[in-house]
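Values in this text are rule-based calculations from the coordinates and carry no lab data. This is a predicted model, so every value here is computed, not measured. Cβ atoms are built from the backbone, for glycine too; each structure is taken alone.
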Structure P
Amino acid sequence: MKATALAHPNIALVKYWGKRDEALILPHQSSLSLTLSPMSVTTTVEFGAASDQVELNGHVAKGSERERVLRLLETVRAQSRTALGPARMVSRGDFPMAAGLASSAAGFAALAVAARAAAGLPRDTRAESILARLGSGSACRSVQGGFCEWQRGERADGEDSFAVQRFDVSHWPELRMVVAVVDRGEKDVKSRDGMKHTIETSPYYPAWVKDAEAEVPVARELIARKDLQALGELCERNAWRMHCTSLAADPPLCYLEAGTLGLIQHLREARKKGVPVWFTLDAGPNPVLLTDAAHEVAAEALARACGALDVIRCVPGGDAELKQEHLF
């Protein structure tokens, strides 16, 4: 009745931004991401506790954070054929939380895998992806490694909205993602609130949905042929368009900071000097630089020269996995 899982965050190359169903966390459009290693979240779940207990990074979870975890655990109880009772859940990450680095994606992917295992349910990536999605939309893309596509789906119950691995971790081993942490703090507006505000008030939102959906098959083809330059250009325009959609909300929603823009602007000069480096940026201030193994040192040096507080070099990450050592 106890299990532990480790999952990696993912960075969306074609972004997810906006829900058509808030309760089931169903997206308006498909998205495509790369799982990142070595950053990870480890989660232990044990059923049969005296009462439901939720601990995140050393703190007792409260409010919506606790409710999201309990909702996922209740879904697992409903899927199990045995009476599981209350659960204790402890989760710890090794990178900044709520800073636009997909910590919730890794966390809920690990929770989904651990909770199903603790309940005695078999490994099933589709079921785990759907379950993880109920906690955090992008978490469905962290159940598997490599490049994963979250299919929008059409069904009202969300059973066809889950992530599919398009290319595994071994497909493009030379690819590198360099995370530039320009701000370690938590963002003022969480992604789920920012999405809702953007949908409700940005006149650009319908155009965003149409454009982002069309970019997914393009990105898939570029990844298949390992076209770094074309993929980098796609990542940049998709990130800019997502953030421009939010900037057009009323009032404007801006996740970028001075350090974010300073680093992004220097990438153009770096490319002119022969360094193949592009950026993508989720809902937060910390850019992720896309480059190759031969230039990751140069990308890190550029990030530090532009004021990055921390730099995390990442390679394509693997699947979420069960671990033998527990957190309690």
Structure Q
Amino acid sequence: MTTVAAYAAPAAKAPLERTTIERRAVGEFDVLIDIKFAGICHSDIHQVREGWGKAIFPMVPGHEIAGVVSEVGSGVTKYSVGDRVGVGCMVDSCRECDNCAKGLEQYCLKGMIGTYNAVDKDGEPTYGGYSEKIVVDENYVVRIPDGLSLDVAAPLLCAGITTYSPLRHWNAGPGKKVAVVGLGGLGHMGVKIAHALGAEVTVLSQSLRKKDDGLKLGADHYYATSDPETFEELKGSFDLILNTVSAPLDFAAYLSLLRTDGAMVNVGLPEEPVNITLLSVFGNRRSLSSSGIGGIPETQEMLDFCAEHGLGAEIELIRADQVNEAYERVLASDVRYRFVIDTATI
């Protein structure tokens, strides 16, 4: 066991505070990672505040982890000391079900093991990236290409793969019209990736406040959803709508923007129930769907794609002792576009 410094929430809705946690000894197939940077995802806040249900405390959040390998187990073949690596939203799965066999570990039929707020196979709680080090099985670690700086790569381990996976699955590319709902931590990466894939990209945001940013990130068009004329003008326009916001929407209005056989895919998860009527999708073969993160192979594919196209997250680097302030700013939509903790300050 190794004792490391970390920032943890001692109880639901409590401010995070500096503490120490125990990391397991490096096993045969484990890698020990010196964490350099950890992104702050809105889902960290949901879980710290038990917005998605009962959680495990103390909780060390963080599933956007970028660092350097400092030790490997005797059976490790994929990584060596000094390698630049990342860890995303999961640290294990059953490895036996059909989905795991297909590289879809995020949809493990027995349930993937989350990087934090979960129970590992040894019965111990998992602790995330707001810490100095982490021990992870090599099969749930990905390589960060040299073309990506570790600080801007960290958010790709959630925000990047969460948007890349549905964009690839629903074939975003040349000749396709894609709308991204919300220009936040997820949305800004959705715009960048959809643009790099060759799609015609539209941002649908509450206001035009971030229009200049959206266009610089790769959007071709930008509309305010607070303007009722937007929904009339864009009716039947899109092949794919990627909804990145974690708030209830008027789904009927958004679904009306889809072409025949179009899909609206939700990657944001509101805490509140949402209402929808089948009349919203009936009669024009529209689909309302969802997407998780991505499996390990697809996450590596995403990192390689981002390196090839020069896509990193837009970040604001903070000290670890600023994490509680950062949470409040995320809730106030006061970040462009991802806070990243410099873990050297823990």
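Structures P, Q were shown, and helix-only ellipticity at 222 nm (-39500 (n - 2.57) for each DSSP H run of 4 or more, over all residues; to 500) at -11500 was computed from P. Here the criterion is relative contact order in percent (Cα under 8 Å, 6 or more apart), and among P, Q the highest value is seen for P.
Tell me which structure, out of P, Q, gives 1.00 once FRET efficiency 1/(1 + (r/R0)^6) of positions 136 and 320 (r between Cβ atoms, R0 = 25 Å, to 0.05) is calculated.
Numbers: P: 1.00; Q: 0.75.
Of the options listed, only P reproduces it.
Suppose FRET efficiency 1/(1 + (r/R0)^6) of positions 32 and 48 (r between Cβ atoms, R0 = 41 Å, to 0.05) works out to 0.95; of P, Q, which structure was it derived from? Walk me through the intermediate numbers first.
Details: P: 0.55; Q: 0.95.
Of the options listed, only Q reproduces it.
Could you figure out which one of P, Q the value 1.00 for Rg/Rh (Cα atoms, Kirkwood Rh), for residues 216-295 alone was computed from? Numbers along the way, then the final one.
Details: P: 1.00; Q: 0.96.
Attributed to the structure labelled P.
Quick one: FRET efficiency 1/(1 + (r/R0)^6) of positions 64 and 224 (r between Cβ atoms, R0 = 25 Å, to 0.05) came out at 0.05 when computed from one of P, Q, so which one is it? Structure of origin is P.
Kindly point out which one of P, Q the value 1.4 was derived from, the read-out being distance in nm of label points 7 Å out along Cα→Cβ at positions 8 and 168. Source structure: P.
Upon calculation of distance in nm of label points 7 Å out along Cα→Cβ at positions 80 and 104 from the atomic coordinates, which of the structures P, Q produces 2.6? Source structure for this number: P.
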